[in-house]
Structure P
Amino acid sequence: MSIRSLRGLPDESQTIDTTSRVIDRSTFASYQEELAATAEERAVQRQHPKGKNTARERINLLLDPGSFTEIGQFVGGSMLEGYLGAAVVTGIGMVDGNPIAVYAQDFSISGGTLGEAEGDKIISIMDKALELRIPIVAMLDSGGARIQEGVVALGQYGRIFRKTCEASGVIPQISVILGPCAGGAVYCPALTDFIVMTREHSHMFVTGPDVVRATTGEEVSFEDLGGAQIHNFQSGVAHYLAEDESDAIDYTRTLLTYLPANCDGPSRTWDYEEGPQDLINAAELSDLVPESSKQPYDMVEVIRRIVDYGEFVQVQEMFAQSIVVGFACMNGETVGIVANQPKYEAGTLDVDASEKSGRFVQFCDAFNVPVVTLVDVPGYRPGTEQEQAGIIRRGAKLIWAYANATVPLITVVLRKAYGGAYIVMGSKSIGGDMNFAWPGAQIAVLGADGAIAITGRKELAAAKAEGRDVDEVKRKLTEAYTRQNVNPYLSVARGELDAIISPETTRQTIVSSLRILRTKDRSHPGPRRHGNMPM
């Protein structure tokens, strides 16, 4: 029976009276299926020519086959008028056998705009995720607030903002931007833990090009204003730049495999047996890291030599590249990794690197993920640009994250750690549980060259005046300073390091430390609800 013929059915023994129409029960289920199929066909016709999937196709890509249970399918619609529900699809499904909640905005219905029905569905699925204590993934593709519903639509955004904040730190929240996301709507993903954007179709901005043109006279394209590359390379809003929708959803699935279901859930673990490749990787570490502290190398290659199967999932790979953060496994246990990247800007800490790593450490602490810190840092980046950008205020965010973290913190100094940057990178004094260094690592207020330029200023000036070999005098001063102040064994003697380890034993040392710290007490140490993080 077709949708149109369902109106005015004759009275039968098994009927349902819906809005003054009588429908035979035996045809009701098939009617629902036909209506859903018609709506999906319409969505395909509107989305596929743009190179975009429909809301349900996106959900099917994310979830294990056949695991999706839709919730509130016809909310906001009228089956008897022949159209299907609100402009958002919500439900529960599985990723690698673990339950998650998901909602996907449907651009084929009213441009995916948000009104009262859409807001109610989103809030309902978020409540369900909190009740079940499972992660939630939002797939966003919307024209924003529905103009026709005015303040009602705006009020729904406010309720979603509040619900997102309520869920923050309780369950993981991931936003996948697969189309436009503009105006107040951008703050829905901004409040979540991770944002994934596609290279071509996703855009995020508070005010669009037309408004910018009208108010400032500036001509700017969608891409230059809020495209995926801007938010991955420059603003730091996004955490992954996907080539297309499949790549975005695949990254989301991968990310979920490393995360616990909620803040009280156990860390994700897998069975792992070390093999010959682990020994080969360990032997290669010494050759990967040059002895000269001024010679760059790729820290990511070091990370891949110490984690299980060499698999490392970076977060915000394109942003603040002087520091690397991401997830990996060590002996089958999920860990978060924070590491300086000497390949970019010598691995210095700047405002962006501080915020990037600080927020990552804070996420790991919220969800009971141990943090492994690999240090090779010459200091905070100097200059008027950094000072004027707020390096004092924004750099303090990294301090806050480490100082308040209660998860196991394991730190290894590879080559150097100078000044304030040494302190904030998981040092023993700021809360590191187990701290180690490679032989020859340099830990001091300043590097030898900078220190001698200050402390040896008079001797160097006298040598020059007396006609002595200034370079030789500088070399001797440098050797003495290094022996007296930079030697890592001094830090061991002071208790700032637990041991000096060889590069080959780095993985083994970290794994042993994780095992020791597995029962670390994470109870809150004081009566306050929370402090006042520098924002």
Structure Q
Amino acid sequence: MFNISRIFKRAASRIPPVQLQYKNMLKNPSKKYPPPKQINLKNREWPSKVITKAPRWLSTDLRDGNQSLPDPMSISEKKEYFHKLIDLGFKEIEVSFPSASQTDFDFTRYAVENAPEDVAIQVLTQSREPLVRRTIESVTGAKKAIIHIYLATSDIFREVVFGMSQREAIEKAVEITKLVKSLTKDDPSKSETEWNLEFSPECFSDTPVEFAVEICEAVKKVWEPTVENPMIFNLPATVEVAGPNVYADQIEYFVKNITEREKIVVSVHCHNDRGCGVAATELGLLAGADRVEGCIFGNGERTGNVDLVTVALNLYTQGISPNLDFSDLESVIDVSERCNKINVHPRSPYGGSLVVCAFSGSHQDAIKKGFSYERKDERWAIPYLPLDPKDIGRTYEAVIRVNSQSGKGGAAWVILRSLGLDLPRQLQVVFSNIVQTKADSLGRELKTEEIVELFKKEYLIESPLKLIDFEITKSKNSNDKEIFAELSNNSIIRGKGNGPISAFIDGISNKSGTLFEVLNYSEHILGSGTSSKAVSYVQIGYLNENGEKISRWGCGINHDVSQASIDAILSVVNSLIEKNSIKI
């Protein structure tokens, strides 16, 4: 008999010691990953606030985003991206790390010479004198320039990477700020430029907040900002190490404790290590931040910077103008993918190719009903669609895509959007089964043109028989109608009924020897005015050769409603002739 416990013990003994160590760690992660430090923030206010206006935006696609790319952008690609950012409405663009390479320096000069007067060119530099001088040289002559300096302030970076005490960090920050000031706004030869300073206590998210305030106070004292030209304190979640609520507490603490608040702009720069970059940014704005730094579609180191498209369109869908124009989002995707050489994920918020698409039958049915529902105001309220796809340049045809998982609403939506035909519910059910079977057999979703062709093949069958002419008269002995119809094969159809449809069904039954009956009938108008047409849907029941009662739908379209109905019946008849079920 097998001893199961012995087998498992033997298998475990084969696991290498290092793997066993990490296996045990998973059972007790608190020893390896302690919880984040909480902020002693009394009477926090951000949870009860709401965002009421757009922040200032800074795109760092060309600097932070570009430096994270496996294949950095070429000069021509950076130029294309730069102009796209301007077209989108960005007024502050971080274009490069000018001291890093001649390529970055040259592109900075291009940006300076080609930026509109209301666009500020921002450049990043390390806190080293030669690099600062080179950086300032790169933006000389700009209408607006922001010099972005940074210094590690978190304990782990300050102590482990740089071996620097808090006091030494403050002294270094003050030293570099004095240098930047002397080379920019204190230099009479550079007065043509509106200079500004951005200081980042790097890894603010992992920095003791009291120290972050202290070092920023020292920098502010040297720079001497004014209400008219406030300086920027960027408080980055360089590495996202805690929940967005903790980051919001840090921002609110800073905002409440920094002096001369009216002379500073508080900026947030959130990375996405925990997947909460957007949440941290939005909570940071609630906590008092004025400005947001990030990248289009969230490009950046590791898991990326905050996605500016998401933050901006989140505001838009809450009734707040973001002051950025994403009405042609497809063109933004095109530039981003071509220049970054990284595809936008199909499920990326707003930008993903699938985010306004529904495959699920219940979703499709709800969306279709939402579009048909008559509203008393202009509010957008469509199930499963928080944003009107047209607002970002997408068509409604992309909203519903049909595969084997789709229900009746999906195929019906495609036919409505493509042909203008509003199928009755019973026909929707039947047609969706046909579509699902086809999708199953192909093992993929069906394209719009394939669904349209499938509908025409099933319900708009125009051969072998066509209606040449017909006449409807009143019966001499009753209120019934009589029909005389000529078909394309020279057949003459005569029948009687209480209307044109029943009279033609009677004539077809007599001619074919098969008893037909109308089970359902529906009609609507297609188009408007003199060019409008009638659309008729007829479900016809009959007995097959085994005596089983079955039914089939047909559709007819004509300027004359009676002929549209007859054409719908002939579509059913033609399908049966094709199958050799009847002869006429």
Structure R
Amino acid sequence: MPHDTIADLLLARAGDNRPGLLTREREWTWDEVVRESTARAALARSLRTDGPFHIGVLLDNVPDYVFWLGGAALSGATVVGINSTRRGTYLEQEVRHADCQLIVTDRAGGALLDGLDTGVPPERYLLVDEPAYTRRLAAHAAEPARDPAVAPDTRILLLFTSGTTGASKAAICSQGRLAALGRANAAKYEVGCDDVCYCPMPLFHGNALMALWAPALAAGATVALTPKFSASGFLPDVRFFGATFFTYVGKAVAYVLAQPENSTDTDNPLTHAFGTEASPEDRTAFLRRFGCRLVEGYGSSEGAGMLRQAPDGPVGALGVPARDSVRIVDPETRLPCPPAVLDGHGRVQNPEAAIGEIVDTEGAARFEGYYNNDAANAERVHHGWYWTGDLGYVDTAGYFYFAGRSGDWIRVDGENTSALLTERILRRHPGVVAAGVFGVPDPRSGDQVMAAIEIPEGTRFEKLSLPEFLAGQEDLGTKSTPRYIRVSHALPATGSNKLRKKEMQADGWRSDDPVYRWTGRGRPDYVLMTDEDKAVLRDEFLTNGRGRFLP
């Protein structure tokens, strides 16, 4: 029978006594996962009030998170993934915006919410580490079943975007879309019933839900949970669980590769993984060290499934369009951009013409919208098209490439330069764990390139020999070389391990972290900026009438 909803996929696992969920402490069969989910569905229904059936979940990657995903599917509720790295007013605003009826959390999460006006009274918090919670669940044990009203268009998720480029928005995902993604991604990422899918990415994010949990559910694979991502704990976890597949973001991969290399690294069961924003160099290094193939893709919580993988395509290519309606267009004219002219290093020689926005001319119907946010919806859908907000280009063979988010192209001396390319070059340096590149205003005209790099504790910037390294990168143009470099041992990041580039751009060279500046010509030569240097630079902006452009 067709499984058109997540509830269908879950109920299909009833009676399945193969491993469904693993932690370091215990194992649940798929049948036990279904029954745990059923009890939570019954508890949710007993506590339902008027209004949107929204249940906030503020937990690490613990079994209860998975059980409440199942409980929401069976009861017709919507799980609101609350980002556990949010604090204070930001956290309060997100929870209030989602109109939650209940909040499922633990004592640690309750402490984060204490004193905040979330719109949910504390007596409607369910603390999973309290004995009273266990007793309530036992009283709601029942035979697996779903609410008769559950349909493909029943909302199951509100996923807050990571907020790297502005305020977070709550993307809507229905049971039908998530079930379809589960089936499609299980096939695309080659996830079968014998796989053990290790989940180090947070369950409040689309990466873990759409690319790991839903495919594992559809295939009957095993889900292995770790509460939070740990670079040092990654390989021990993989070996402990016998993990064959995992999902990632680029910064997490960089952290794993920054761990000391060992001759036994290849002694692990991993075969492949799926994620985004890992550089070609990191993918090569990961395969060499761990024998695991990293499959790069393109997608988002709002509009996954726009591109098909092309394993035999060029290095760095995302794939080819999944349908004719997926294009790269000039945002002003809405005409398709011409193919990119690439030099021997793969750099785009005609960026003004070739770089455009990735759109789906038939995607408006697939986009399920943001909850209670008409302005954000209008930004994504206009002229009847779905606009991703992401930049890309296409080569003469039809392969798509990611060119960064809107704003990732920097105008230097009248020329466009790619922040993404400079980031990838910086990441080649063995001493750079993560890098973010963005434009900052020049005191006279235009912009300059600034980089923020994360280096290991105990490493000094001077020991990186970065000027010599950059001078040796043949694909780094002079306009793309950073004029400012912020150096940190812990750059600001979202809960899904993506760098907060907008925040760093707003700080600019006035960051509290050490900032080095290259003021000369020829080979870069970086000098640490003092408070006096920053004051002089500020005065230069004011003298040239550009005070409004100060970072």
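Derivation of every value follows stated rules applied to the coordinates shown; laboratory data play no part. Owing to the predicted nature of the structure, the values given are computational and were not obtained by experimental measurement. Cβ atoms are built from the backbone, for glycine too; each structure is taken alone.
Of note:
- Here distance in nm of label points 7 Å out along Cα→Cβ at positions 124 and 148 is compared for structures P, Q, R. The highest value is that of R.
- Structure (P, Q, R) behind the derived value 3, 14, 18, 16, 12, 11, 10, 8, 6, 3, 0, 0 of P(r) over Cα pairs in 10 Å bins from 0, in percent: Q
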